[in-house]
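Structures are listed in the sections that come next.
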Structure I
Amino acid sequence: MQSTRQEIMEILKEESQATVEDLAERLDLTPMTIRHHLNVLQAQNLVEASKVRRSQKVGRPRLVYTLTDEADSHFPQNYANLARHLLTEVKETVGPEETKDIIRRIAERIAQEAPPPFEGQSFEDRLAQVSEFLNERGFRFHWEKTEDGFVFVNVNCPYRQVAAEHAEVCAMDTALLERLLGVKPKRFGSLREGDGACNCLLMPPE
């Protein structure tokens, strides 16, 4: 992100809100320049403006700018570290087998958010539908038809930092694919093991 816009967002994060004049004074820029950057941030849905009446009765209401919820993603996050510690606590509290059951139940919850197959849908169309659903959640899946069956390839794992310490997370993806596609995936290749992708061989149902 352009450095001036990042500075504007940091000021809004610190102060909760600011006017064009406030930002211009803080950054030593003209109000026109500040308005340009704010317009860009608004177009990206990172900043929003609301009108606030002046204390005096005369004069037009001024605009006060605040960050949107979407802007949070542009500030440091540490979800992976939290997830690693949570999984460690779960395993130490309930044991490895119950942890695997919890992981499978999480996969079931995620699968319930997916669009259901439509009547007469081919296996290839379902693969495309499932790929789109998973890719919207941070994966990078695509599939290939081979002589041995269909190979489902994922080149990005959104849980990779957690999976590096907790292999159970990989089982969640397998359970998710089984639930969504109605077939049992046969895994070969893993990002966690240093391969270029996580691969699954899928045989279409009879």
Structure II
Amino acid sequence: MAWIKFFGYEEATSQLKQIYEKIKGPDNKIDNVLSIHSLRPHTLKGHMALYKNVLHNSNNVLPKWYLEAIGVYVSYINNCDYCVQHHFSGFKRLLGHSEKANNYLELVKQDKLTDFFDEQYFSGIVYAKKLTLELQNINKSDVDALKAVDFSDGEILEINQVIAYFNYANRTVVGLGVDLKGDIIGLSPNDSTDSENWSHS
């Protein structure tokens, strides 16, 4: 499952067990991306707080399907199949249209997302690609380009935080050899009104 030791739900004790109780899914399942933190439970708490508030908070203005779409794209260009599969499942569920969702994934693989998004939403993808692959070349003009297609400063922050989160998560997963073995694909903390509710369903 990974290249370092980890503890599953049945092995967890003390602080780790308390956190697992908050994040567990069906049959006490803990996603591998989360259990990889088990040797340092405080980093699991940090990961969950960031994840929940970046992607699953009702104060976000941009549609959740779009934020998930950005996450799928960033994960794909980072070669993180784990996050692509998990978040594509969430994207498909939120979009409510399997054929359109499958088409999105194919266009991601071809890097032809102008065929999927309008100009505004595609500009977020352009920013995501540059921030992920060309960090050293990011400058004010990249944010100005988002403003030029009518993204507000707050919406730009949402896009930025989703990109940053997925770069973090992708590097956690890929860097520690985390795979999908035993995971239930697509579980997420869906109560967006309560930032402290981390339960996966």
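No value in this document is a laboratory result; all are computed from the given coordinates. Small disclaimer: the values here were computed from a predicted structure and weren't measured. Cβ atoms are built from the backbone, for glycine too; each structure is taken alone.
Some values worked out for this structure:
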| read-out | value |
| --- | --- |
| Value -15000, calculated as helix-only ellipticity at 222 nm (-39500 (n - 2.57) for each DSSP H run of 4 or more, over all residues; to 500), assigned to which of I, II | I |
| Which of I, II leads on percent of Cα pairs over 21 Å apart, largest value | I |
| With percent of Cα pairs over 16 Å apart, for residues 52-139 alone derived as 76, matching label from I, II | I |
| At a computed 3.6 (distance in nm of label points 7 Å out along Cα→Cβ at positions 148 and 172), which of I, II | II |
| Value 15, calculated as relative contact order in percent (Cα under 8 Å, 6 or more apart), assigned to which of I, II | I |
| Structure from which 1.04 was derived, Rg/Rh (Cα atoms, Kirkwood Rh), for residues 4-123 alone, options I, II | II |
| FRET efficiency 1/(1 + (r/R0)^6) of positions 36 and 100 (r between Cβ atoms, R0 = 35 Å, to 0.05) - structure with the largest value, from I, II | II |
| Winner on distance in nm of label points 7 Å out along Cα→Cβ at positions 116 and 188 once structures I, II are ranked, highest first | I |
